[in-house]
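*Asks:* Listed next: structures, encoded as structure tokens.
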Structure I
Amino acid sequence: MVAALNEWWPDAMIWRSTDAGATWKAIWEWGAYPARILHYTQDISVAPWLTFNTAPALPQITPQLGWMIGDLEIDPFNSNHLLYGTGATLYGSDDLTDWDAGNPIAISVQARGIEETSVQDLVSPPQGAHLLSALADIAGFRHDDLNVVPQKMYDNPVTSTTTSLDFAELAPQYVVRVGSGGSNIGFSADGGTTWTPGIANAGWTASGGVPAGAYVGSDRAVATRFYAYANGVFYVSTNRGVTFSPTPTAGLPATGVKFKAVAGRPGEIWLTAGTGGAWRSRNAGVTFSKVTHVQEADNIGFGMPQHRGGYPALYTSAKIAGVRGIFRSDDSGQHWIRINDDRHQYGTTAAAITGDPRVYGRVYVSTNGRGVIYGEPADAQGHR
């Protein structure tokens, strides 16, 4: 069997020979244009988003048979078993020899429980879906049920890669996402279920007093206050981001910085800086103090407190007390518990992490190539 590698229109092509290559059969052929005769059926029920939110005109169809088929294998121990990889998923068939009898073969998604998605950002709002994801290549999803594959990726606008998303803490049904590969901003007023694209040239103006490319975030209790960071300087805006001013804090790392503000606690900010460790401010960035015992910290996230009214659970992908792992703190960073182990590591987990504000101990972790990982405590005391 042979597959075309980069045939995009109207679809990929696969050929099969049972006489050592003397003659070949194609998996589809042209009918009366634009119709095509397909010698296969295709089932994407375990990954319905593979339509990519499209409804193309004939001769193209959705889902596609594939593209970028980098490998195709017949099982050497089972002549009916075929697997091939595409730029979107892994497909296969268990009735391959039906092709030789002139019958269509059944192709279905084989990527059950595995995923190659590169995760860019994660948020867990206090209402609606428990998780919203920002992903490379396939935009991202509203995850209404963590055990069910979403029906479709974000659309209107469709962005090939969503680079970041957030919700309004005091009105969490309002969500915004930004990305690349199409219209680069979208707004939702129903928790990420439906979207409206941003309108170009609709009165956007650059913020003043802050460098281009700064890392920006909002206070989660004061609606008019925003924060920014660039080149070792922390900035604050008190007029909804119209203008920023540098704070007097000094000594912050110059690069690799991310930060998040804590819901319901005005001016409470946690900042991470890779090998620069973790830092905390309780006064809207006027001063920061370094968190002891945390040698490295890639990110920070917050979840439901262990006790009602307590400080939110903290989550980080970090190196603490000389050990690399994923950690949780239930006492505002004084003590940390490693919640993964050496058998559960996922390459880089640096892009994003967040706890669930409605489920104590539940954490969502980004990977670059393994999709979204989430975990919960194995016992009531919060141990893994």
Structure II
Amino acid sequence: MAGTAAILSSCHQPNASSSNGADSTLVAAGTALPKAAAFKKTVDGKEVQLYFLKNKAGSEAAITNFGGRLVSLLVKNDKGELVDVVLGHDQLEGYQKKQEFFFGALVGRYANRIAAGKFSLDGKTYQLQLNDGKNTLHGGFDGYYKQVWEAKQTDDHTLELSYLSKDGEAGYPGNLQVKVIYELTENNELKISYQATTDKATVLNLTNHAYFNLNGAGDSTITDHLLTINADEITPVDETLIPTGKLEKVNGTPFDFTKPTLIGARINDNNEQLKRGKGYDHNFVLKPSKDIRVAATLHSTKTGIYMDVLTEEPGLQFYSGNFLTGKETDGKGNKSYGYRSALCLETQHFPDSPNQPSFPSTVLKPGQEYKTTTVYKFYTEKK
């Protein structure tokens, strides 16, 4: 989703073999995990670090507890070379700038947009921070993407992050205790499990805002990727990207990704919704299921990498990187991230659900547990 808002101890070492080529795994040119020392800082009196995960398949991930951000994700291409498939920065300072693109971040208390930054719950109206014009985006100026999470690495492939979001923070009601677990599984999946409880009725919508390019982070485009989304409808938006409340069929429109389709094939079509999003920046209504299911599949014909997105959530925000400019040159490896050089596939409840009675509810009450899982699965041979 568009990131246009102007806002704002001992370190676990990476698996040295993949970083220096000491084993049989090939490493693509320019692919390396960031250094732990570049993230070892104190922010708001709390220690920030970089944590490293790995699996037996040779995949690796780097995650910082600043914003719970996925910094790097290395997976093998069809030649057995490691490719970093997510955008980010090599140092903490890159994530602390006023211009916020939400690279790799955990976002909440409410991911996506809330109209006028306002909603009513149990007879009381709550006013949130307005950080996206007249709307609230990804929790406001004090969203989870800029908080320092408590971190506990339980083994070499699992990281637990926790955060207490206090009553009134960014305007949201209730003391919310959040836990997010990142796991790099032996099935070559990055599994993200979310849990939360509250002491007062609140609204909640958590996701991860990773920017993917399966050609490799820093590649110039994602318009050459093939995308499939298992959705027959979208929630169309107004001029400020707030859902109108209606559902719109994708059949016969540039939003039909029910079969593998090049992202660039119709992205510049004369379509009112594309014009409003400056490309794709829309919530897709996933086919209902009680179980976790494949919501989308992304494929790079350049590297042969496939990525399945599995979720229990009712929606998926497809954002085609329309607000990336390429003006900043502090991407990993000093790369610039240009216009449509990455995309986001954010599993979620629908935008502005607190103000849309017909949308699935995002209310969490005391005694209830918020629990949802998203999986990004990587492979190179078509199923």
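No lab work stands behind these numbers, since they all come straight from the coordinates. Please read all numbers here as calculations on a predicted model, not as lab measurements. Cβ atoms are built from the backbone, for glycine too; each structure is taken alone.
*Asks:* Name the one structure among I, II that FRET efficiency 1/(1 + (r/R0)^6) of positions 54 and 334 (r between Cβ atoms, R0 = 41 Å, to 0.05) of 0.20 was derived from.
*Replies:* Source structure: I.
*Asks:* A further question follows. Matching task: 1.00 is the computed value of FRET efficiency 1/(1 + (r/R0)^6) of positions 190 and 310 (r between Cβ atoms, R0 = 25 Å, to 0.05). Pick the structure from I, II.
*Replies:* It traces back to II.
*Asks:* Here's something else I'd like to know. Here FRET efficiency 1/(1 + (r/R0)^6) of positions 198 and 294 (r between Cβ atoms, R0 = 41 Å, to 0.05) was calculated and came to 0.85; which of the structures I, II was it taken from?
*Replies:* II
*Asks:* Which structure, out of I, II, was P(r) over Cα pairs in 10 Å bins from 0, in percent calculated from, if the result is 5, 25, 36, 25, 8, 1, 0?
*Replies:* Checking each candidate, the match is II.
*Asks:* The value 1.00 for FRET efficiency 1/(1 + (r/R0)^6) of positions 214 and 342 (r between Cβ atoms, R0 = 35 Å, to 0.05) was derived from one model only; which of I, II is it?
*Replies:* Among I, II, the structure yielding 1.00 for FRET efficiency 1/(1 + (r/R0)^6) of positions 214 and 342 (r between Cβ atoms, R0 = 35 Å, to 0.05) is II.
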